[in-house]
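A.B. asks: Just below sit the structures, each encoded as structure tokens.
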Structure 1
Amino acid sequence: MSNLQILQEALQLNPKERYILIEGLLESLDKPDESVDSVWSDEAEHRLQNYRDNKVKTIPFEEVFN
């Protein structure tokens, strides 16, 4: 069955059934990717270490939001 056929069949569902289908599809896409989480964790640790070692210029909170 092609994607177009699936879409056409889904559009024949009543609103409640379409809602359930959409929620299920969205939920399936919203799963954490551990490889991405690991990369971000490493990056956060690297940035924190640079901050602690005074290797980065910081900007006061007030200046950022003004």
Structure 2
Amino acid sequence: MARPTVEQDSKVFIATLRELGSSAGNGALRFTLGWSETRYWKVHATLFAADKIVKGRGRGGSVAIA
């Protein structure tokens, strides 16, 4: 099975974030997704650069849908 693309991962990231209530801590979201840190932060950076998510506060940081 081929590894998902960043575009596919981005859709899963946003859908999971919506399921969690449109905002979540980075650690909780990454745990829910079951992704490695590298995979999570790559998708996070892509979505942030595209203005799809915004960074928030919190101990490990948080993210919300823009």
Structure 3
Amino acid sequence: MDCRQEENAVDCTCGSMTCPRRGMCCECIANHREKGQLPGCLMPEALRGSSRSIEDFVAYYTQSS
């Protein structure tokens, strides 16, 4: 499977334009999973730029429903 880094980077919602994993989704997900976090592309707009913790993600959706 070929990485489509340039295509992915166009729509990437990562808050860091200088991230070395920008556009490399598999590396990004592995990096955040290792840290117990979710990548920015999975976070709702309201949480982007703040916490990427799974706990905050669950709490946000628990309060929203």
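A.B. asks: For the read-out helix-only ellipticity at 222 nm (-39500 (n - 2.57) for each DSSP H run of 4 or more, over all residues; to 500), a value of -21500 was computed from one structure; give its label from 1, 2, 3. All intermediate terms of the calculation are to be shown ahead of the outcome.
C.D. replies: Details: 1: -21500; 2: -16500; 3: -12500.
Of the options listed, only 1 reproduces it.
A.B. asks: Supply the structure label, taken from 1, 2, 3, corresponding to Cα extents along the principal axes in Å with the calculated value 36, 23, 20.
C.D. replies: 2
Each reported figure results from applying straightforward, stated rules to the coordinates on display, with no laboratory input. This one's a predicted model, so the numbers in the text were calculated from it and none came from an experiment.
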